[in-house]
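S.K.: Dropping the structures in below, format is structure tokens.
Just so you know, all these numbers are worked out from the coordinates, no wet-lab data involved. This one's a predicted model, so the numbers in the text were calculated from it and none came from an experiment. Cβ atoms are built from the backbone, for glycine too; each structure is taken alone.
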Structure 1
Amino acid sequence: MRTLKYTVIFEPAPEGGYTVIVPALPGCVTEGDTLDEAREMAMDAIKCYCESLLKDGLPLPEDVELSEPVIEKLKVAVG
């Protein structure tokens, strides 16, 4: 058994809790009501994702190095 390390992004959800994405694993998204729960859910999602890849004989992706996030508010004229 090997230990993997992936970068995750915790985004506060408007209704409370956190949405979690794993940039190195496309489509790997989960959520939790608290930060601790979101971490646990993320670890479970990563484990299931990677075990599925291994079962299908596919390689495990390398982690994605992210630079500092850029957060902006953009004005967009609509209509």
Structure 2
Amino acid sequence: MTKEEIFNKIAGIIADRFEVDQSTVTNEMNLQNDLDADSIDFVEFVLELEDTFGSEISDEDAEKLTTVGQVVDYVAAHQAK
């Protein structure tokens, strides 16, 4: 899966979960500040990412993911081969 395909899937998840227009999602978007996500929202988002992409994201790694671009890079690097 290309980074563009990963980004589009993640943008769709963000649009559904946080009720924003998918076209407003950018790589620079900050998950907590721009989406007003609390810790429960973020955990649910990470769980949905795991289900969607079929890979586990450790709590330690999840804490480091602050922007959409970082999530895309992480998923791209940890895709099930």
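S.K.: Taking distance in nm of label points 7 Å out along Cα→Cβ at positions 17 and 57 as the criterion, which structure among 1, 2 has the greatest value? Walk me through the intermediate numbers first.
M.R.: Numbers: 1: 3.8; 2: 0.6.
For this comparison of distance in nm of label points 7 Å out along Cα→Cβ at positions 17 and 57, the top structure is 1.
S.K.: Given a value of -18000 for helix-only ellipticity at 222 nm (-39500 (n - 2.57) for each DSSP H run of 4 or more, over all residues; to 500), point me to the structure among 1, 2 it was derived from.
M.R.: Working: 1: -9000; 2: -18000.
Clearly, the read-out refers to 2.
S.K.: Assuming 42 is relative contact order in percent (Cα under 8 Å, 6 or more apart) as calculated from a single structure, say which of 1, 2 it is. Before the final figure, lay out each step's value.
M.R.: Numbers: 1: 23; 2: 42.
Working through the options, I get structure 2.
S.K.: When volume of the Cα convex hull per residue in Å³ is computed for each of 1, 2, which one produces 80?
M.R.: Details: 1: 144; 2: 80.
Of the options listed, only 2 reproduces it.
S.K.: A value of 1.1 was computed for distance in nm of label points 7 Å out along Cα→Cβ at positions 1 and 65; which of 1, 2 is the source structure?
M.R.: Working: 1: 3.0; 2: 1.1.
Attributed to the structure labelled 2.
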